[in-house]
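Q: Just below sit the structures, each encoded as structure tokens.
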Structure 1
Amino acid sequence: MSAFNSGLPNQPDKVVPPPTPANLTTIVVVGPGSFVPRASTKWMRVTLLGGGGGGGALGSAWSGNASGGQAGQPMSMWMLKTQSAYAYQVGQAGVAGAAGGPISGTAGGNTTFGSLTAYGGLPGTAQGSGANSYEPRGQSCCYGQGGVGGGGFATGYGAGGGGAVSSNAPGGNGSGGLLIIEEY
């Protein structure tokens, strides 16, 4: 550190680490609910992740690949506690397209907390005959692994399902969303 910057509060030797949360809640059960913060909580750091999209399927006369589903949107925000309870919704996994398609998967569900929304991943789509431009692997994210091409299911949270890679094959399901609440 130079003498010019010596003693300033924003220097590395003056940095204070962030506090440890007084309470940590992780919610992975898909569906609605209500979160009641502790009475002593002043701030919350809320991490949301939408559900992953389902992979696309192929019909019996189709060749090429169907695309995998996209991962859900991640979001992390600091919030001042202003309510005694917060409504939330953990987004559902996108459902894969069924064999015998071509059928696209469904989108993953949105995850919400109060006025915050993390959007679900887009679905994988079916592919036309002879085209091989679609990526069959489901999209991975920070909390989950995308399903492999060939209809593999996503694992973890918020990842996309794999798309079909052979005729008359189904796609893979995405994985559900996630909600983490740190209370300070």
Structure 2
Amino acid sequence: MLKILAIVAGVIVVALGGVLAYATTKPDVFRVERSITVNAPPEKIHPLINDFRAWRDWSPYEDREPDLKRTYSQPASGKGAVYSWDGEKMGAGRMEILDAPAPSKVTIKLDFYRPFEASNTAEFVMAPSSSGTKVTWAMTGPNMYIGKVMSVFMDMDKMVGGDFETGLQKLKARAERS
């Protein structure tokens, strides 16, 4: 019986070592990106992203927690605008618009405080296309070692990418509606 336990423990140690070694091969930076074509000009889409209050109409995260505490700062939109949230399900965090050259781009500093700490950059790029405007939503950030280990078991691109796809669909519907 002791021999079997030693073999099982050895297998577990080797497997754990393999996972930890494999995690070191993961990239130091992650990127999640999704795009959609919206049948509206960039000038109509940009204000929906550039003003955090407008996110209530399209963000996939806004309807997940009805009692989410939201705080907005001045200016209401554009560079320097800040949106903070605090809730039981959504945790706590803060977004600040770093740059927003109309109508082509909005760059956001995204800080999570709870349930885990992280600092990432979100970027929305609007580019005219033959069938409207191509809107790309991307998020990048450092992939610390713990994130690399987690990525062995979870695919962040699939997890967050689905939210981006939902949000872009809602943004498209909102922009094409008005």
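Read the figures in this text as sums done on the coordinates, not as results from a lab. Quick caveat: nothing in here was measured; it's all calculated off a predicted structure. Cβ atoms are built from the backbone, for glycine too; each structure is taken alone.
Q: Suppose you compute distance in nm of label points 7 Å out along Cα→Cβ at positions 76 and 116 for every structure in 1, 2: which one lands on 1.1? Write down the numbers at each step before the final one.
A: Working: 1: 1.1; 2: 3.7.
Only one of 1, 2 returns 1.1 for distance in nm of label points 7 Å out along Cα→Cβ at positions 76 and 116, namely 1.
Q: If Rg/Rh (Cα atoms, Kirkwood Rh) computes to 1.21, which of 1, 2 did it come from? Numbers along the way, then the final one.
A: Numbers: 1: 1.21; 2: 1.11.
The value was obtained from structure 1.
Q: One of 1, 2 was used to compute helix-only ellipticity at 222 nm (-39500 (n - 2.57) for each DSSP H run of 4 or more, over all residues; to 500), and the answer was -11500. Which one was it? Working shown, then result.
A: Values: 1: 0; 2: -11500.
Considering all the candidates, the number was obtained from 2.
Q: Let me ask something else about it. Identify the structure, out of 1, 2, from whose coordinates mean count of other Cβ atoms within 10 Å over residues 68-75 was calculated to give 29.4.
A: 1
Q: From which structure (1, 2) was Rg and Dmax of the Cα atoms in Å, for residues 84-163 alone calculated, if the value obtained is 14.9, 43? Could the numbers behind the result be given before it?
A: Values: 1: 14.5, 57; 2: 14.9, 43.
Value 14.9, 43 for Rg and Dmax of the Cα atoms in Å, for residues 84-163 alone corresponds to 2 out of 1, 2.
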